[in-house]
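*Asks:* Alright, structures below, take your time with them.
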Structure 1
Amino acid sequence: MISDAYGRTKSAGGKLKMRALAVRAEGGEDAAFAAAVLLREAARTEDRALRVLVAPSAEERLGVAVERCALFVEALAPTAAAVAWGDVLVQGDALPAEMAEAHRSKLEPQYHELQKAHHEALATAPTLSAVAVRVPAARDPARALREIDRLLAMFPGEFELWYLRYQSALFGGDDAAAWDALEKARELEPDNVFALGAEFVLVPRVLPLAEAERRLDAAYSLLRRPGVQVEPDTCLCFAIACFSIAERSGRPQFHYERVLEAAEAGAGAEVDRGDAKRDLRVARALAKDLLAGRKPTLDAFYRAGRGDQVAHATVEERKDPIRLLTGARDRARQRYPLAA
């Protein structure tokens with residue numbers, strides 16, 4: 001029964017790959033991106049196939065690792081391929097050298113060819129390379145954007161490039177272009193928590209009220225699903241989205257309650273990146289004040305150990321603690337360009 005399930009899952013991945021190749025054959029940038037989405041989904045299917053097996057053999061593990069890496073190479077996703085190549089090497093250590101080399105003999109030259117093309121392409125992007133591919137630090141953001149677009153034409157399956165495209169548009173004040181790039185990044189990596197958090201922040205700004213609330217409702221269901229591992233950063237972004245939409249929704253109390261739930265979920269997470277948990281304590285205090293009919297004050301920041309944010313706040317942010325919380329979040333995205 002288990003082997004049947006494994007076979008069905010592997011077959012599903014094979015069908016996704018065949019669809020991807022057919023779509024790519026249509027030609028054009030849209031087709032190349034659509035093919036990359038299918039190929040990366042096929043790679044996730046390989047993961048699911050391996051989990052079907054109770055005790056996979058070393059050779060089965062290596063076979064899946066090789067296929068996953070090959071799919072990322074086919075998707076023109078050099079970063080994901082590089083991570084997957086590491087797994088190929090690790091899984092190969094459990095087998096005789098000759099057997100491991102035989103498994104990866106076809107993949108290895110293809111993988112190294114992709115990495116060579118990627119390195120050569122980055123060498124033609126001096127503005128990005130000078131700041132270690134961090135758009136907010138680029139001296140010439142417009143040139144950096146042109147470099148990103150040129151790289152995307154070559155590597156449409158590269159999540160990191162689409163995320164950089166989102167950041168570039170966001171810092172340039174173009175929310176619509178930022179949303180489009182972020183949605184593409186999320187198509188490539190639907191489970192990426194940083195991209196999900198970034199989406200939360202943009203939802204109230206780019207979508208009509210009804211659609212924004214629908215998106216947040218779906219996100220709320222995901223965050224509260226038993227067994228789902230949440231990042232404090234993602235919960236913080238969700239809380240900020242709830243604050244942003246609360247008043248115009250006509251049901252502010254409902255959204256403030258969700259801020260409290262997001263703060264609770266984030267506080268219980270095992271991991272913490274940066275100051276997300278402390279910022280969630282700020283969000284919780286602000287929401288409690290609003291629910292109690294009190295005017296929020298900067299004390300929420302001081303009590304949560306975030307007096308540094310008050311010290312660097314603008315005059316307008318000091319007058320509006322919720323605006324300060326959101327502004328601090330935007331500044332954090334500029335300092336840490338690969339975080340949501």
Structure 2
Amino acid sequence: MRLIFCLTFLVSFKSLGVAFPGPKDFAVNGCRIFDAYQVERKVLPGERCIFLNNGDFIASNTGTIRYFTARDEIKWTVKGVFHHQLNLTTDKNRILAIGSVLGSLEQEEPKRYDQLLVIGMDGKVLQTMDMHTALVGVNTRFPPMHNPFKSEINVPFEGSHVNSFYEIPPLKKGVKVPSYAQPGNYIINSLALGVLFIDKDLKKILATWVSPYATRHNTHDAQITTEGKLIYFNNLSANSANGNYHSTIDEVDLMTKQRTLEIKSNPGVYFYSRNCGGVQVLNDDLIMFSHVIVGYYVYSRATKSIIYSGNAPFAVGERLVTAQQIKIMDLTEFLKNR
């Protein structure tokens with residue numbers, strides 16, 4: 001019965017694209033593609049992947065972003081210290097990446113800061129924003145956190161921790177949003193700092209919003225829906241009192257700053273993901289979200305309940321790893337052209 005239910009949900013999407021972190025040499029776990037039966041169809045090199053209909057794909061690991069042709073030839077390489085996500089703009093003509101730089105904010109000791117990159121499909125870096133310069137004058141501060149990339153940038157601490165980077169998509173007709181959340185602008189999420197809205201030229205932070213529904217803004221994967229709502233994975237709910245830690249998926253109306261949807265387990269402590277977490281709005285009804293140990297869930301607005309849950313399968317004896325992004329997508333053309 002569970003398999004039948006899985007098919008009724010996933011068959012129209014054809015394949016489940018799952019990006020698993022791997023080591024710096026593009027080996028081991030890689031980017032994995034599972035079909036609607038949860039059978040592994042493809043394993044590709046990289047920690048994060050973008051799949052194109054012509055069979056090409058773009059993959060990043062800690063040290064590089066690479067464009068692979070359908071024949072697995074490397075077309076171009078961009079070097080850096082990359083992490084968390086690799087996304088396309090809404091027109092699918094530009095790549096959004098999160099990198100790292102060494103910098104100082106207002107005379108402090110040097111730290112690792114995030115760098116936002118917009119890259120053309122030809123591998124040329126079109127725009128960048130370094131967070132240690134962008135945050136000057138912004139009324140938000142980052143608490144001391146250990147640098148997770150010390151082997152690449154040899155300083156003990158980091159000054160920002162961006163975990164998602166999206167372009168704001170076109171909105172449905174009649175939807176109103178604040179001026180800073182207009183289509184074409186960018187939205188990023190950083191632990192502790194909050195959700196930051198950035199102009200389309202990647203020059204200026206237009207607004208910040210720290211979630212009152214999360215503890216120390218411990219959140220992931222913030223994005224704007226076509227309904228103009230802010231949706232994100234809330235790792236540590238502000239209601240996590242007395243050690244009863246739990247996570248939620250929050251949707252917020254930017255015009256009122258009020259939460260319009262909270263997806264949670266009952267009781268809340270049944271669902272908790274301290275690190276990682278992703279959200280994907282599938283259509284007007286269904287929302288898919290995933291947690292740190294590659295479990296994924298589908299919530300229905302119509303029934304106000306989680307209607308499906310599953311886990312990405314592993315080979316026998318394979319070590320369990322975490323995932324930043326689990327996405328459902330139609331990869332029919334991509335697989336046909338490989």
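Here, each number is a calculation from the coordinates, and none is a lab measurement. Keep in mind that this is a model prediction, so the values were computed, not measured. Cβ atoms are built from the backbone, for glycine too; each structure is taken alone.
*Asks:* The value 0.15 for FRET efficiency 1/(1 + (r/R0)^6) of positions 117 and 301 (r between Cβ atoms, R0 = 35 Å, to 0.05) was derived from one model only; which of 1, 2 is it?
*Replies:* On the way: 1: 0.15; 2: 0.50.
Checking each candidate, the match is 1.
*Asks:* Moving on. Just checking, which of 1, 2 has the largest value of Cα Rg over 2.2 N^0.38 Å?
*Replies:* Working: 1: 1.11; 2: 0.96.
Greatest value across 1, 2: structure 1.
*Asks:* While we're on this one: Given a value of -24500 for helix-only ellipticity at 222 nm (-39500 (n - 2.57) for each DSSP H run of 4 or more, over all residues; to 500), point me to the structure among 1, 2 it was derived from.
*Replies:* On the way: 1: -24500; 2: -1000.
Here the read-out was taken from 1.
*Asks:* Looking at structures 1, 2, which one was distance in nm of label points 7 Å out along Cα→Cβ at positions 45 and 69 calculated from, given that it came out as 2.2?
*Replies:* Working: 1: 2.2; 2: 1.5.
Label of the source structure: 1.
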